[in-house]
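Have a look at these structures, which come just after this line.
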Structure I
Amino acid sequence: MKRLTKKEEVIMNHFWEKGPMFVRELRELYPDPKPHFSTLSTQVRTLQEEGFIGHKDYGPTYQYFAKVTLEEYKQRSLIGLIDKYFDNSYLSAVSALVKEEKISVDELKELIEIVEKQK
């Protein structure tokens, strides 16, 4: 799955938070100065072409909705990150977090306990 740009991520976050909406409703969620309607519409259509967003017809206009949940996006992004930077090794990824002190050994033990309870 393609990684979202910052602008695309803003759009997707609006859909994930608010649910289905028209481009004009999406535009109202932005602070001033708001993006041009046509620019925002183009970005939404691009996200649709990439499979992130779907739409429902309402006469000459479309109501758009997220086809990918935030959780699906996070999971696919993490998998892609581990594949790309850690040669698909989850152990290497976790080891890097421990080495950089982003996760403590105690937190790692807690994570192992959680995983074991889920089995």
Structure II
Amino acid sequence: MPDPLDKSQRDLFRGSLDVMVLAVLADGRQYGYAIQKQLKHHSGQTIQAGSLYPLLHRLESEGLIVATWDKSSARERKWYELTPAGEKKLRKTAADWQAYIARLQGLVLPAVRRVAAQN
């Protein structure tokens, strides 16, 4: 039987992918594989290319990132970077996350302390 903790971690990861990709691109333009590596490094979770590239296309269609092809090297690469709308979305989402985390901590941390005190 799968570990429910693993599922909850995967669900959190999936639910935060948009903002994580925007955050990775806040450091400057990157190509898909580099984004994938940064996400793995910072989250400990792997996103498959079959999930990442549709997400990148969606973010591009929403005007949050822009993609350009670089043909100057032997290997063509598609580079992604934030647009001003993407920067605004990142700031808004980060503020929303901070407020949500504060509310969640107010609920969960006292409950964890009560459970620990009972044991």
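All of the numbers you see were taken from the coordinates with simple rules; none came from a lab. This structure is a prediction, so every number in the text was calculated from the model and none was measured. Cβ atoms are built from the backbone, for glycine too; each structure is taken alone.
State the single structure among I, II that was used to calculate helix-only ellipticity at 222 nm (-39500 (n - 2.57) for each DSSP H run of 4 or more, over all residues; to 500), giving -19000.
Here the read-out was taken from I.
Distance in nm of label points 7 Å out along Cα→Cβ at positions 28 and 68 was computed and gave 1.4; which structure, I, II, did it come from?
The read-out was computed on structure II.
OK, next. With Cα Rg over 2.2 N^0.38 Å derived from the coordinates and found to be 1.41, which of I, II does the value describe?
The structure behind it is I.
For FRET efficiency 1/(1 + (r/R0)^6) of positions 36 and 84 (r between Cβ atoms, R0 = 35 Å, to 0.05), the calculated result is 0.90, so let me know which of I, II that is.
Among I, II, the structure yielding 0.90 for FRET efficiency 1/(1 + (r/R0)^6) of positions 36 and 84 (r between Cβ atoms, R0 = 35 Å, to 0.05) is II.
Something else now. To test your reading of the models, identify which of I, II gives 20 for relative contact order in percent (Cα under 8 Å, 6 or more apart) when calculated.
The value was obtained from structure I.
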